[in-house]
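S.K.: What follows are several structures.
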Structure P
Amino acid sequence: MTDPIEEENRRIKRLRFIVDLAQAVLMQSEMSLQEALTLMENTKRAALMLFPDKEDVYDLIYTPRFRRIIAERFKISFTDSGWN
């Protein structure tokens, strides 16, 4: 039987890897805005598979980070109602 704390740490480590990799791809690869948004959504989906009850935490921590990277990369701005 796996120790719950070890399991939690394993999932946190995997989440960090997924997010770090997605951020690196967003910053360094040649992709379209649509591909970047898809990557952002797929990263969220993967995170929620690891932590199903933590969508609000993800939206608080990681969504702004991804939006900032995408906004800087594609020279667009973001408002509460969407992309400009």
Structure Q
Amino acid sequence: MEKITLTLKNKDGLHARPAAVFVQEANKFDSEIEIEFQGMKVNGKSIIGIMSLGAFYGEDITIVARGRDEEDAVKALEELIISGFEKL
């Protein structure tokens, strides 16, 4: 299991487009991916789940990956968050 806690740096947090980009990136990996936020856990490959978190700019989320490519998955998603979702 790989796990990392990150602060959202983009102005929209994990809503609409950023959530879609996150899901698109997460689906590149075979590992199971979860996002934890304020006691809730959702599937990191589900846009509806991610949007239901209501995570905004400046808030901390934890990404958890389990599987054969968990390290690569966490690294890629960390880069996405740190970059402020530059892929938008």
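S.K.: Determine which structure produced the value 27 for relative contact order in percent (Cα under 8 Å, 6 or more apart), calculated from the coordinates; the candidates are P, Q. Present the calculation step by step, with values, prior to reporting the outcome.
M.R.: Numbers: P: 27; Q: 45.
This value belongs to structure P.
S.K.: With helix-only ellipticity at 222 nm (-39500 (n - 2.57) for each DSSP H run of 4 or more, over all residues; to 500) coming out at -10500, pick the structure among P, Q it was computed from. The partial results should precede the final answer.
M.R.: Values: P: -26000; Q: -10500.
Only structure Q yields this read-out.
S.K.: For the read-out semi-axes √(5λ) of the Cα gyration tensor in Å, a value of 27, 14, 9 was computed from one structure; give its label from P, Q. Could the numbers behind the result be given before it?
M.R.: On the way: P: 27, 14, 9; Q: 18, 13, 12.
The correct label is P.
S.K.: A value of 14.0 was derived for mean count of other Cβ atoms within 10 Å over residues 14-21; which structure in P, Q was it taken from?
M.R.: Details: P: 14.0; Q: 18.1.
Source structure: P.
S.K.: Where does the value 0.9 come from, among P, Q, when distance in nm of label points 7 Å out along Cα→Cβ at positions 6 and 22 is the thing being computed? Before the final figure, lay out each step's value.
M.R.: Values: P: 2.8; Q: 0.9.
Structure Q accounts for this read-out.
Read the figures in this text as sums done on the coordinates, not as results from a lab. Since we're looking at a predicted model, the values are computed, not measured. Cβ atoms are built from the backbone, for glycine too; each structure is taken alone.
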